[in-house]
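Enquirer: Next up: some structures, all given as structure tokens.
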Structure P
């Protein structure tokens, strides 16, 4: 057994349980240095504001959990190539462990660092910690990528869960920790103004919060999930996505803890499957967040309308289900999945604004912003992606609201200025009479906006635009 310390480089795997890299380091018997780097390197996409807020809480929780096992978490900010080379030299690292990631700029960085360490007498081991199936492990019969979700998911189901879940860590041997920066140095959380106040009330960040959320979901919301997951007015979804995005829980843990079969479990596992499919696409098409998957969409006649974009971003379109979703996103860093689709469709098809604008806004405001899922889902709605929704599918925000928020409780929660409207008008305030509006304290265009576009006219305009595409 080597007396040289080993390095564990933590990234989007901020947990102790079922963390293959951390477990391998513990198993080595060598003293451990645990490192997190706030990466600043050319080519890396900057983290969004909501992501950074979540990261602060996640790192605090991880610091406490590691400290309870005798190890300090070293925090550094900058280029990981320089930081890891410096720590490896000063601490005389004998081995480095990390869990793999899949964005091309990140994998290139990781490869450079691995080659440097190997050239300096340091072994490197990497692991899969964040996906059930790594992006290249499932292929078509011809040996290439699968472009449609259903056959991909069928193949992944046939392959089965590729590894067992590793348990929690009891104790680690601590190496002498290098100098560390502090979370306060990084200013990840807002102060003046504190726009994250509602986020603090909505989430418990960290591995403990992830485990508690999974327990609550499996004990309550999973029953009826297939039906309730489309209802934004009830707590019918898992809300595990931020914990997955930051690696506070693994998909392996979720699958192992949830029932193997049944209508609700099958639908829930399929949602995890879409996340896996998104990483499959990102691996084979690295520019997924920037370029149309279907290149014929390069000629799409997008509109340039910053005023409409701002109204969509801030929940002022005049369509209550859209505005409720955008306000929920702004205040909590999360939005119900059904409403995400409605809001995305509205931006793309009602306003004819480029899907990239929506993807960028979600990247900055979502606590669960994910490089694969975010891009794949936006392209799916736009019709430019793999397995995309047909272009003639234009979500009617009025009918979507009436179907999935029939009593209007979701809309009333996020748009209190129209809360007194009767159910018949809560999803279409402009159809109420002046007397009914006055009785509810609503002044269209003043206390709540009139619709930014007419639904039928916008739908017809969108169809004309989509029909200009060739192929």
Structure Q
């Protein structure tokens, strides 16, 4: 497995001024940006890196150098290397302009940028003449080229990448197959940390272990944008059960939390205690219900609603069995489930399409109810398969992408609907497990479904 940790540069002068940065190198790190870079370095200091790559733009390069100075286990070969493939998105007509100026001067293009970013085109001129430039499509191609060059060089190693909001989104998107139309559907905060695990090259299995963690900077969750008028959902996976630990398939058998699972739920509650939660929904099964109830001890005025549509996948005849037993009784089926999950029909159980249909209906009704009642932030507690299916839906991916996402026991993901159900949702952060005491890497049992 190749582990790739992606970090966005620290806060820059253009960030504070709300200017479009693009490829201009006029923007510099602020004092906060330098301090946050140091905090990232400390948070990553127990990880041994084999290589460090950075954008050549100085806001990223300086962030990389500050992080490297804090790392305890940098191998001698892991000097900071610059790569033009990590340059920020190229927006030549907008660079250095205030966002408000772009909105006024390029009103139609700015609307396309937000609603259909893959269709945004700019006419750029150089010595060879004038050509049409598609910034987002060009960025995705640049990200693909970076992966194709870098992954073969570092098989089985751990590498650190320092980039920008745009290129980091494109790197994550090309790894997972998220289309350019969903460019704004994932977010990258200054000094936010994302972890990707590659089985091999770009065309082999890849897992998003976590995305946009910001807890090392003392920030519970990524902050809401000033323009946000919609709903934020905090999607949590239930705490650990004994069957998780044993890798025994639970499905719709109502296994309770174990002591560690209750402890995880309690830690999730402490983590979210200062977040203003307006409503809460759980799968009607015991393990998520108990997880939600423990979290809500910090929010005693909130009633918990139960939704059958969020129940775990029915594994049918696999339920109650260990992976080894399933392998013996259903030869080859477990391998199919691990490699082509969308094609598997659980014997006397469900397939992923059925889980998709019921969980997405439940999810969208939760969003709509919140919008109707002008509720801002909701807690939703469900299961591994349910959450992974919902993440596919949120990012416009088919159920074939089910295994691209990790969901640790007691982990928190953050999904915003800034423009209601009519606009694309935004995955602000995924699989936050820092509150469980494991640092930036997910060390939960996770276990069988």
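Computed from the coordinates by the stated procedures, all read-outs in this text should not be read as laboratory data. The shown structure was predicted, so the numbers you read here are calculated from the model rather than taken from an experiment. Cβ atoms are built from the backbone, for glycine too; each structure is taken alone.
Enquirer: Starting from the value 1.1: which structure in P, Q was distance in nm of label points 7 Å out along Cα→Cβ at positions 234 and 370 calculated from?
Expert: It must be structure Q, since only it matches.
Enquirer: Please state which of the structures P, Q yields 4.7 when distance in nm of label points 7 Å out along Cα→Cβ at positions 266 and 314 is computed from it. Intermediate results must be reported in sequence, preceding the final value.
Expert: Values: P: 4.7; Q: 3.6.
Derived from P, not from the others.
Enquirer: Related question: Out of P, Q, which structure matches -13000 when helix-only ellipticity at 222 nm (-39500 (n - 2.57) for each DSSP H run of 4 or more, over all residues; to 500) is calculated?
Expert: P
Enquirer: So if we calculate Kirkwood radius over Cα pairs in Å for every structure here (P, Q), which label has the highest result? Don't skip to the answer; put the middle values down first.
Expert: Values: P: 23.9; Q: 22.7.
Greatest value across P, Q: structure P.
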